[in-house]
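Take a look at the structures below.
Any read-out appearing in this document is the output of simple, stated calculations on the displayed coordinates, not a laboratory observation. In this text the structure is predicted, and so the values were computed from the model without any measurement. Cβ atoms are built from the backbone, for glycine too; each structure is taken alone.
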Structure 1
Amino acid sequence: MTQVGQVTARALLRRLAVEQSGSRIPSIVAAVVRDGQVVWRAGRGATTGPEGPGAGRVPEGGEPTPATQYRLGSITKSMVAVVVMRLRDEGLLDLADPVGKHLPGARAGEATIAQLLSHTGGLTAEPPTDWWERTPGVEAGELLGRLGPGQVRHRPGRRYHYSNLGFGLLGEVVARLRGVPWLEAVRAEVLEPLGMRDTTARPRPPHATGYAVHPYADVLLTEPEHDHGAMAPAGQLWSTADDLARWAVFVAGDTGGVLGAQTLAEMREPATVDDGDAWTGGYGLGFQLARHRGRRLAGHTGSMPGFLATVWADPADATGVLFLANTTSGVGRGLLFDLLDIVEEHEPRLPAEWRPGVADPDLLALTGLWHWGPAPFTLRLLPDRGLSLAPVSGGGRASRFVPQDDGTWLGLDGYYAGETLRVGPDHLDLNTFVFTREPYEPGTPVPGGVGEWHTPTT
């Protein structure tokens with residue numbers, strides 16, 4: 001289906017076809033979302049093939065459809081994280097809680113809930129079991145009983161170290177605080193409200209068969225699929241292109257009442273980066289993060305034996321991209337970035353029309369030039385009675401503020417995030433710093449007092 005122009009659709013389809021052919025992917029489906037709607041979707045390849053020794057040379061199933069299920073892999077983690085954040089918002093846990101507070105006896109070091117969500121808890125990447133992605137899972141009690149000092153690899157908070165085990169533990173936290181299995185909580189609190197009714201723990205027809213593609217021959221090997229027990233929150237779910245599109249809309253900011261907008265924005269904030277100074281990839285609270293050509297994307301990749309999936313969303317312009325494929329490896333990281341670039345190149349958004357607004361006269365009087373000592377700042381009035389305070393030079397300590405019921409202003413971002421701005425008759429008091437209309441203006445309550453400007457003598 002398509003709501004983009006024919007030229008755009010052809011360019012998107014060609015890019016998908018090049019990926020499927022060049023990377024030898026049995027089948028792949030991809031989609032682009034804009035403003036809450038799927039504007040392009042296409043599939044290539046065949047979803048199933050003959051089974052048995054020597055078979056599988058050519059998949060025989062039809063092209064993937066919007067209803068064809070694939071495994072999501074670690075995209076599951078983001079959905080579990082949403083329930084964790086709902087628990088936080090309800091006051092049932094604190095992100096600073098050590099996981100042991102909610103899983104008594106769990107030998108998981110001192111990792112906190114927030115650190116498990118951001119993969120900075122120091123836990124080992126994989127659980128103390130057999131290769132968990134290719135074998136039946138153990139129950140939560142057995143998994144917790146196997147934990148010990150050997151599962152702690154780094155000091156909590158020291159570094160980013162991706163941990164599937166950490167999300168197994170978070171799934172159990174959800175289960176204990178909700179009193180139902182993690183999947184029931186995710187279904188009731190995330191999937192159903194978002195209309196994701198084709199997202200399930202085990203496959204249902206029609207679904208793609210998971211394959212590994214031989215590295216040196218055009219033949220396939222069928223990968224196993226199991227219920228992964230206590231590790232299921234790390235990668236169990238199956239879903240469709242249409243359901244994953246609904247998820248992309250959610251990540252882009254249309255929360256559907258599942259989360260508050262501020263909580264979702266908190267999840268998309270970078271808690272850590274995974275490529276050092278380059279900062280092209282990182283992790284928030286349950287979301288992977290990426291930067292691409294000025295975009296700040298949130299979403300997640302997914303990988304399980306026989307399947308790959310990825311979803312990215314750009315909240316700044318309500319755009320999302322996704323793919324689902326039935327191959328253990330091969331889909332390039334650049335596919336979705338290229339799809340974003342094609343849409344931007346062929347159908348760039350027009351900026352919203354500027355329209356004048358209504359300003360409170362008292363707030364309007366506050367706008368203009370203010371000084372932090374000798375440094376000039378500009379105070380601007382934003383929509384919905386917000387304020388923006390930024391250096392005239394364009395760099396440095398810029399922040400936005402929103403009004404509070406007590407007449408103060410709360411910092412939203414930048415250096416003054418969470419700090420309080422108070423407006424006086426002739427000055428601004430921002431967390432002990434005093435801003436005045438003139439540099440160190442006499443008669444204003446500048447701490448330390450104000451002398452006279454003078455020329456030094458020799």
Structure 2
Amino acid sequence: MTTAPEELLAGTRRALLHRIALAQAEGRAPSLVAAVVRGGRAVWHGARTSVDGHAPDEDVQYRIGSLTKTFTAVLVMRLRDEGALDLRDPLVKHLPDAGTGEVTIAQLLAHTGGLAAEPPGPWWERTPGSLRPGLADIVGEPQLALHPPGRRFHYSNPGYGLLGALVEELRGANWEDVLRREVLEPLDLNRTSAQPRAPHAGGWAVHPWADVLLPEPAEEYGPMAAAGQLWSTTGDLARFAAFLVRGDARVLDAETLREMRTPAAPAEAIDLADGGTYGLGLRIDTQGGRTLVGHSGSVPGFLASLTIDVADDVAAVVLANCTSGPAVTQLGADLVRIVAEAEPRIPEPWRPLRDVDHAVLELAGPWYWGTSPFALRVTADGGLSLGPLSGGGRRSRFRDAGDGTWTGLEGYFAGEALRAVRRPDGTVDHLDLGSFVFTRQPYDEGASVPGGVDAAGWRGIG
């Protein structure tokens with residue numbers, strides 16, 4: 001039985017408070033709120049504000065900007081899991097008027113469709129959505145695509161406007177209504193909405209050279225809502241962060257969320273320099289040896305960040321009501337690091353498998369690809385993992401395909417089939433993994449090694 005996460009230690013809580021206090025003061029944010037999630041629930045909440053005598057709590061709404069895109073991606077993956085679409089489908093298969101040619105749904109999710117970063121016309125985040133009533137108004141002319149589909153990562157807000165339209169087309173309902181019914185209500189995200197609900201923060205611009213403020217407009221985004229419309233709270237986003245790690249059978253299972261957290265966009269030099277790439281609706285970064293997944297958000301008057309360290313089971317949410325100032329993405333990463341380093345995760349107790357397939361157990365142990373030693377292990381979830389016994393090299397986890405083979409889930413062998421090739425007497429001759437042959441001994445003379453094995457066998461230098 002999993003032990004409930006303990007409250008954070010006093011020293012950790014003070015370190016977290018100091019970090020957000022520094023961010024609010026140096027970033028000159030009218031207010032800044034944050035939360036930390038560990039073990040699937042919120043264990044800390046902090047706030048700093050320029051208003052004496054009051055600090056916003058975990059129930060106060062802030063606009064979350066592009067963090068909305070992760071919610072939209074969840075809706076699209078639900079449609080995929082139900083069989084209503086294939087991620088390889090061109091968008092125009094479902095939205096013939098989109099004018100996006102062969103751009104696929106997966107490419108839109110991963111920002112590799114080659115579409116422009118912003119819709120044509122005036123700054124969409126500070127003007128009414130009524131200026132962009134149709135799909136053509138958010139995409140522009142088809143010939144205005146900037147890059148060949150699938151060739152490079154290029155962040156596209158219109159791409160997620162189109163994904164919102166896809167959800168509406170296949171569900172036959174408004175994007176916001178679908179989101180509320182299929183995600184917000186099942187996950188008890190009752191303070192997340194497309195329009196602000198009291199109590200909520202006001203959006204402000206802070207003058208870059210003076211400590212004065214200017215209110216920002218809070219426009220409705222119309223067809224671009226799925227790219228950045230939502231308002232939420234640290235309380236709701238803490239629950240959403242826990243869902244993005246663990247899954248929920250009513251919304252998406254853990255395996256689909258793992259797929260969303262897997263890099264899907266080709267990284268360029270500038271991405272590699274800061275250790276980041278993009279999955280399906282989630283940003284993936286490497287920082288200080290940690291892999292962090294999540295998303296940020298920025299619209300006039302508001303900044304937002306959700307950061308998850310899946311391995312350490314720690315997440316952080318940061319919200320601020322200013323157009324620029326605090327580096328909320330870095331702040332979220334720092335909050336995760338503070339907790340992970342001060343209070344390392346205590347691993348679950350080791351437990352033996354309840355059931356074991358002896359035909360699978362027979363495959364466990366050392367194998368050799370040529371002369372390179374590998375180990376095949378049976379994992380706690382009934383799958384397999386294969387990796388080199390020492391040093392770097394190709395490794396992957398495998399899921400039972402139900403037909404006597406296993407399918408690679410990551411790395412070089414993702415999607416490749418692993419199968420045991422047996423001799424007429426039923427004993428295992430070798431493992432075949434996408435034509436790679438693994439034998440029980442290096443260049444096993446008793447196995448079917450491609451090219452054969454020299455009859456004289458191993459020898460010294462005479």
message: For volume of the Cα convex hull per residue in Å³, which structure out of 1, 2 has the highest calculated value?
response: 1
message: Looking just at FRET efficiency 1/(1 + (r/R0)^6) of positions 107 and 323 (r between Cβ atoms, R0 = 30 Å, to 0.05), which of the labels 1, 2 belongs to the structure with the highest value?
response: 2
- request: State the single structure among 1, 2 that was used to calculate distance in nm of label points 7 Å out along Cα→Cβ at positions 171 and 355, giving 3.5.
  value: 2
field: Which of 1, 2 leads on distance in nm of label points 7 Å out along Cα→Cβ at positions 331 and 435, largest value
entry: 2
query: When mean count of other Cβ atoms within 10 Å over residues 75-82 is calculated, the result is 19.4; to which of the structures 1, 2 does this value belong?
result: 2
